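J.: Next up: the structures, one after another.
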Structure I
Amino acid sequence: MLRRKLNQWISKRKGHHYCMDNNIPSGYLFWLALNKGMMLLRGWLSGIKNEGAFFLSAKAVIRAKSKLRLGHSVTIERDVYIDALSKDGIRLGNNVSVGRNTKIEATGNLQYLGKGLTTGNNVGLGKDCFYGCAGGILIKDDTIIGNYVSFHSENHGIDRPDILIRLQGVNHKGIIVGKNCWIGAKVTILDGAVIQDGCVIAAGAVVNAGIYQANGIYGGVPAKLIRYRNDLSAISKAVS
C-alpha cells in the first residue's frame with residue numbers, strides 16, 4: 001500500500017510514470033516517506049517563495065533568501081550551501097533537485113555583484129558540486145549534472161604583469177548548458193562555455209570557453225569532440 005501510494009505521488013510530481021524497485025524494504029520506504037514529509041514541512045516554514053512542494057533539508061544553509069525563486073517540486077538536500085546574493089538571483093524551475101554537499105555562490109566578490117543561476121525544469125544538480133555564478137549560469141530543461149562537477153563563470157584579469165593579479169579585476173562571459181544534456185562526474189566548465197542541446201560531456205573533462213555543437217559527445221582536457229550521438233558509422237567502427 002505505501003509503495004503504491006509513493007509511486008503515485010512521485011509520478012504526479014515528476015509528470016511521468018515512476019515505479020520504485022520492488023526489492024526496496026518496507027522499512028526504508030517508511031523512512032523515506034517520513035523524511036520527505038519533514039523536508040516538505042521545513043520548506044513550507046522557510047518563507048522562501050515557491051510554487052508548491054518545496055523539500056528542504058534541516059542541514060541546508062541558504063543566504064539572501066529573497067533572491068531565491070523556486071518552481072514546484074524542488075528538493076534541496078542536506079549540507080547544501082546557497083548564497084543567492086546577485087543581480088538576477090537564483091531561479092530553479094519545476095522538479096529540480098540539488099544534491100548533497102553542493103555549493104552555489106552567486107557572487108564571488110562583493111565589489112562586483114554577480115549575475116546568478118537559472119535552471120529550467122526537470123534538472124538534476126548532482127552531489128558535491130560547485131556553481132560559481134558571478135558571470136551567470138543558465139542550465140536548460142531536462143539536463144542532468146553528475147557528481148563533483150564545478151562551474152566557474154568568472155575569470156581574473158592577468159594582462160598586466162606590473163599589477164598583482166588579485167588587483168586586476170574580473171571579467172565575465174557566462175555559461176550556458178542546453179536542453180537534454182548529460183554532464184559527467186568531475187567535469188570542470190569554465191567561463192564562456194556554450195554547450196548546446198543534447199550534448200554529453202565525458203567524466204573528468206575540462207570545458208573551455210567556446211561553442212560545443214548540439215548532440216556532440218566531448219571528452220578530454222581540454223574537451224574535444226569524440227563523435228556525435230547520431231553518428232552510427234563511428235559506433236560501427238568502434239565495435240568492428
Structure II
Amino acid sequence: MELNGAVAIVTGGSEGIGKAIATALKTEGGLVTITGRREAVLRGAADEMGVDWVAGDVGREADAVRTVAEVIAKHGRLDILVNNAGYGVFKPLVEMEMAELEGVYRTNVFGAFLMAREAARQFVKQGRGELINISSTSGLKGGRGSTAYSSSKFALRGMTECWRDELRRSNVRVMLVNPSEVLTDFAAKGGRSQEQSAKKLRSKEIADAIIGALKIDHRGFIPEFSVFATNPF
C-alpha cells in the first residue's frame with residue numbers, strides 16, 4: 001500500500017516498539033496518532049515525533065470508541081491500526097494474583113479486541129484497511145513464569161486468525177507480528193531482568209519489518225511473521 005498520507009493509529013505509541021512503529025510510519029508520510037494512558041508521556045512523545053495523540057486506556061470501552069472516532073472525525077477515514085499496547089506480569093503460577101492476570105488480559109486481549117472492533121467497522125465501510133496486531137514469540141511457545149503474558153498472546157493470536165478470516169472479504173489485511181526479545185523497558189516493568197547485548201533486537205527492526213509488510217501490493221499480504229535476532233548468543 002501507499003503509506004504517504006495513510007491515516008494510522010498506533011496504540012502504546014509513546015515508547016518502545018510502538019514509538020518506533022509510529023516514527024517509521026511518520027517518516028513514510030503517514031498521518032499518525034499515538035495512544036497511551038500517561039498523558040504527559042504521550043504528549044511529550046507526540047511532540048518529539050510530530051504526530052497526533054489521544055490519551056486513553058484501550059481496555060476501557062469508552063476510551064477505545066472515543067479514540068477511533070476522534071481520528072476518523074479528523075481525517076474522514078482510517079487506513080491502519082497497529083494494536084501494540086500491552087504489558088506483562090512474570091511470576092510463577094503459585095504466586096500469581098487474579099487481579100494481575102485480569103489486568104494483563106484487560107490490555108493485551110480486551111484492549112486489542114475493542115480497538116480492532118472499532119477500526120474494523122470503519123474498514124468494512126471503506127472496503128479496505130490494515131489491522132496489525134503486535135504479539136510475541138511468547139505467543140507461540142509458553143515458558144515458566146509467563147502464565148499471564150504468554151497466554152494473553154496466545155489469545156491474541158487466536159483472535160487474529162478469526163478476524164483475518166472475517167475481514168479478508170472486505171479487502172482488509174490482518175497481520176500478526178511476533179517479535180522475539182527486544183531491548184526495551186518492557187521486561188523490567190513486568191518484573192523480569194533482561195541481559196543487555198548489542199546483538200539483541202531493537203525496536204527499529206520490528207518497525208522496519210512492519211513497514212515492509214505494509215508496502216506489499218494490496219493483492220497479497222503476510223498473515224503472520226516472527227522477527228528474531230540473527231545471533232543473540
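J.: For percent of Cα pairs over 19 Å apart, for residues 46-117 alone, which of I, II scores largest? Don't skip to the answer; put the middle values down first.
T.: Values: I: 27; II: 44.
The structure with the largest value is II.
J.: Taking relative contact order in percent (Cα under 8 Å, 6 or more apart) from the coordinates of each of I, II, which one would give 20? Don't skip to the answer; put the middle values down first.
T.: Numbers: I: 9; II: 20.
Comparing all candidates, it corresponds to II.
J.: Given that helix-only ellipticity at 222 nm (-39500 (n - 2.57) for each DSSP H run of 4 or more, over all residues; to 500), derived from a single structure, equals -13500, which label among I, II identifies that structure? Don't skip to the answer; put the middle values down first.
T.: On the way: I: -5500; II: -13500.
Considering all the candidates, the number was obtained from II.
J.: Computing mean count of other Cβ atoms within 10 Å over residues 158-165 gives 8.6 for which of I, II?
T.: I
J.: Which one of I, II has percent of Cα pairs over 22 Å apart, for residues 86-221 alone, as calculated from the coordinates, equal to 43? Don't skip to the answer; put the middle values down first.
T.: Values: I: 33; II: 43.
Computing percent of Cα pairs over 22 Å apart, for residues 86-221 alone on every structure in I, II gives 43 only for II.
J.: A value of 4.6 was derived for distance in nm of label points 7 Å out along Cα→Cβ at positions 70 and 94; which structure in I, II was it taken from?
T.: It must be structure II, since only it matches.
J.: Comparing volume of the Cα convex hull per residue in Å³ across structures I, II, which is largest?
T.: I
Quick note: the coordinates plus some simple rules give every number you see, no bench work behind them. All values reported here derive from a predicted model rather than from experimental measurement. Cβ atoms are built from the backbone, for glycine too; each structure is taken alone.
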